[in-house]
Structure P
Amino acid sequence: MTIVETLVGLLPTLVGVALLMAVASMVLRGYRTEHPFAPPLALLRGALQLAAISLILSGIINDPLWVGVGLIVMFTAAVVTVTRRIGMSRQHLLWVAAAMGLGVAVTLGIIFATGAIELSPRYALAIGGIVIGNAMSIATLSGRRFREGVIDHWDEVEGWLALGATRRQSTRELARRAVYFAMIPSTDQTKTTGLVTLPGAFVGALFGGASPLEAGRFQIVVLAGILCAGSIAAVTLLYLLSPVRQKPVVESS
């Protein structure tokens, strides 16, 4: 297939995606929200990254060494992203790496040690990428929610400290609440799987030729892995963040 034929075949997809992003930006701009063009810019960045990773994966997907390198790159990018969202510092970077590393390691260890999913480079890359990405989202949500909670309830935190509570005790309930709210999206997605949504892993397995039963088994393992890694990452991160020494700086809009 020539380049021209490939481009012609992609034309309907490009037109459809462009229209979807135009509608999204128009709706956001019409409502005067901040950064109305963030969705199309994010999609463009994602498309370029997917194109690059597709070219790379075509040559390494069956090579254990390079799959390991790919997972390390994904993990590093996820750690940096979370750290930027909760406040960039060397200490935060180390804490995020430790929290996410523990969550991802325990989750993948259980999945492959039990034989829930076959240990192979292809499956390691697929499951690893999904678990890392979702652990990143949950860690980000928990960290930001905790930060906002401490800012909003700083008088309460100071009150606990005045009564003799430790720094960790003074923010314990705020940390627990942040973990709970961070887990809601993943928990709701799990509860509505098959009823409201057909997750990407399930659909991808079907398109790849797996039977509905096999695709369902794969998806259940994925969902369990997301909840496990996210729970560990969020709880560990907030355990490390919770001894707050001073009121966090309010981010400028």
Structure Q
Amino acid sequence: MDRSSPLPLWAQLLEDLRARLDAGEFAEAFPTDLDLTSSYGVSRHTAREAVRRLQAEGVVRRERGRGTFVRSPTFEQPTGAIYSLFRSVEALGLEQRSTVLDASVVVDADVATRLDLPAGAELVRLERLRSADGQPLAHDTVWLPADLARPLLDVDLTHTALYDELQSRCGVRPAAGTEWIATELPGPDDRRLLGVAAKQPVFRIRRRSSTADGEALEWRETVIRGDRYTFVAQWSPTGTYETVLQAADPS
């Protein structure tokens, strides 16, 4: 800190913290007020004022009894369109990576029914943990008819868009679909995979998509962090907007 500068100490501290944040520091933990007073040689009031400014800018958040945390990027997704989570993440300049938890051929009578298939039909099941810049974002499971999607079992899904692979290897991609979006508290598996607390709400998204010919193509269930994702609906005075009320389970 330059005590001969006309710039207040809190402003100097704020400027230095911004530079360190831009450099990717504090990914694991943000310094406490006591840490800042010790490392910068400033008063607690000065440290608190600099952190308060960062909080007002939306860069960090304070949680009573837990400390200060750097805010992760939040993704906005318009409703009413077939979208790719891979594209949504990478469009913000972040790297989307997937850890494949399962890639197999299964028989699931409930999912087969949702896809207008016989109860004993074989399905390709792909389960992935989706991350943005190394931070867990979504737990995603998709089922597709095996006679169509079996080539996907040979694909490295670590860093690619599933719909692009579906198009290039199977000659088809979703053209229309319906989504059911609900909030819930995460179960033990999702808490472990996504790194969320038991009382931290998540979105559960169920999607049924179809081809341009109207054939059922995909059933997908995604649990996504509610603190990092926002769904946006657009409307206009000349357009139409329809709200459909129904049970949370789209069976």
Structure R
Amino acid sequence: MSTAVAAVIVHAGAQPEEMPQHRHVQGQLAMVLEGSMTCEVPGAMWMAPVHGGLWIPGATPHGNRVAPNSRVCFLFLGVEMDALPRRCCTVGISPLLRELALHLAGLPHERQHGVQAGRLRAVLLDQLETVATGPLHLPVSAEPRVRRMAQALTADPADRSTAAQWASRLAVSERTFARLVRAETGMSFGHWRHRLQVMVALQWLSSGATVQQVAADLGYNSVNAFISMFKKSMGVPPGRYLAQRHTGSVTASQAPKADN
């Protein structure tokens, strides 16, 4: 048991901390302490907001990007957990689980394999058996035109360009653009953009921004319009979702709604 869990904290300074695509045998749970982190795996991009975590199963190719001035605690698990699936997912992190991980990461090297550390790991693994998971991710594609759109909107999520305008930029018809996005992401363009905005909003809100600030920065004409979009996507208003995420009580029913 003493070698089943290891913890390390990564602190990005003024520049982002980039970890190119790699894989390892252990499963990895990334817990964002400050700021934000994105992770790209084949076919999807994930964002882990403050008070939440991101589970990356062992042997999964992935690349991480810790945003400037962010801190992330990485847990490496050498054992399988029944509560954690064999696919990427977001995870609700309780205050107790967060503190256990931080304490483990802060232990001096000479105490990493002692009796106390072993007990700490046992309690931490027990806590991991009760976490709530969810599929909050953004489908991405290697198709050049879709990837160009995705990169542009990720860099500027407030861009309100219509599907017709994007089709023109990519030199295709609007109908071809719609078919291309759905074929590559499984979503309509509008649903894909709403999913991106929800994920960005969660990062900004978790970092201390107000709902009013986020609504304005995402280009919404009113706060109510933003809240309505968020609630339609996640089932609850942003404030309630964050409160549940903070306590680790986000449920599987509060997953992003399916496209229609």
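Looking across P, Q, R, the calculation of Cα extents along the principal axes in Å that yields 65, 36, 35 traces back to R.
Can you say which of P, Q, R returns -7500 when helix-only ellipticity at 222 nm (-39500 (n - 2.57) for each DSSP H run of 4 or more, over all residues; to 500) is computed?
Working: P: -27500; Q: -7500; R: -12500.
That value comes from structure Q.
Out of P, Q, R, which one gives 16 for relative contact order in percent (Cα under 8 Å, 6 or more apart) as computed from the coordinates?
Working: P: 24; Q: 16; R: 20.
Attributed to the structure labelled Q.
Comparing distance in nm of label points 7 Å out along Cα→Cβ at positions 24 and 168 across structures P, Q, R, the highest value is found for R.
A value of 14.6 was derived for mean count of other Cβ atoms within 10 Å over residues 32-39; which structure in P, Q, R was it taken from? Considering all the candidates, the number was obtained from Q.
None of the figures in this text is laboratory data; all of them are computed from the coordinates on show. Since we're looking at a predicted model, the values are computed, not measured. Cβ atoms are built from the backbone, for glycine too; each structure is taken alone.
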